[in-house]
Structure P
Amino acid sequence: MSRQWITLENGTQSTESPELIRMALDRLREKRELISLVQTGYQSPKTVIVNYDDRMLEIDKPIDWPGTQGIIHILFKDEAMVWNKVRVLVTRTTESSIFTEFPTTLFRLQRRTNYRVGVPNGSTVMFVHNNEMRQGFQVIDVSANGIFVCTDRFAPLQPGDILLDLAVFFPGAGTGLSAGTYMNISRATVMRATRGDNKKYCYGILFDLTKGEEETLLQYVRLRERELLRKGMF
């Protein structure tokens, strides 16, 4: 199989190249780079790959390992600080090690600086467009420089239109500080307008960020990414 990456619909990349997978594993083993083991409801402390061959991986067993012998996800960052993931079956454990099958597919969860992450249901944005306040837009995903939004009703937004005083809300899971995140963006530009298969009107919006806005947005994107990784939703 050729040594190549395939871009998936969600913007991530994957490869089934044994050469590329071994290159990643070599780096993890030789440099003792830290990895995390993830399954639904569990994320391990940082650990390392001890050894591997063409049939199996040997991983240093975390102290809180729950004894799973099913599918787990191994998460790590490559030299470009991009999240990578492999999905493997745990075959056996010993007092100090976890043994898994050799991975057949390697995923790169980020492939560009404006990598998008999904947001909680109920995320919304309102803004001023042509001196008129517009609302009723659902935020579908967010990146470090913009959002993708949809609405059930037609909105007269065209690529190149300027949006002002954007108020973005991402709901949380609790009350008080964890009830949600509010974010104000002073200016943005409509980059594309599409009609989805679900008949919704959807728009890609690029933020024109101040330094403070950029830091706030990037912090949220990183927190949301870690939350999704813990849930195994990538």
Structure Q
Amino acid sequence: MSFLTPRLFSLAKLITEGEVVADIGTDHAYLPIYLAKDGKAKKIYATDVAKKPLDVAKNNIASFGVADKVETILADGIQWTISNEIKLDSCIIAGMGSTSILDILKHDNENIYSYVIAPNTNLEPIRSWAKKMKYFVENEIIIEDNKIIYEIIKINKFAGTKIKNKKDIIFGPLLQREKNNKLFLQKWLEEEQKLLNLLKHIPKKDVKYKETLKKQKIISKLLRRRILINE
């Protein structure tokens, strides 16, 4: 399916064969259609808060002949999993900012076993939430799509790697262990430069200056180690 973007392909990779999956804010339902055609997911729920895009999704699902595997639901967020008594192996939330995703995650419930999350912004708030909830990181991916670098995480409630500290929250407990990951290095070199530029415009007595400086030092320390390892 050539219309799948690199980010959607990466999301699909994090789905284990035979899972029951939901795609929150499905838009055109391209990802659910791919998962159904590929035979990876047993059942997929494609949800959207607006009727118009959901009607488009329904037409696409019918056109690709996967209506037996993909069910559309008009709903906001994930509360419907409780009211409909539906259990999900994986819940995909992508294509929105971390703040919007955290609003959805306020309704986290026992019917959802894991989350596959790809925010348009950074993953730090999502990792902080996972740490607070004492959930685990099953997998992390960093990819480039249309010249933008994205991080994707799979959060598992029962097994995986713990998020232990601030460093894990910023860089990811799994991503920071990967050697020779050029995209990871590129992302954090760019982020370091942004923070250095930002520091020039914040008064040193400002609380934000101290917070920004602290983060910049954490990033610089990791980058020095990473560059030394790769040399």
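Just so it is clear, none of the values below were taken in a lab; they were calculated from the coordinates. Not measured: the values here are computed from a predicted model. Cβ atoms are built from the backbone, for glycine too; each structure is taken alone.
Using helix-only ellipticity at 222 nm (-39500 (n - 2.57) for each DSSP H run of 4 or more, over all residues; to 500) as the calculated read-out, with -5000 as its value, let me know the right label among P, Q. Derived from P, not from the others. Upon calculation of mean count of other Cβ atoms within 10 Å over residues 38-45 from the atomic coordinates, which of the structures P, Q produces 18.9? Among P, Q, the structure yielding 18.9 for mean count of other Cβ atoms within 10 Å over residues 38-45 is Q. Identify the structure, out of P, Q, from whose coordinates volume of the Cα convex hull per residue in Å³ was calculated to give 152. Comparing all candidates, it corresponds to P.
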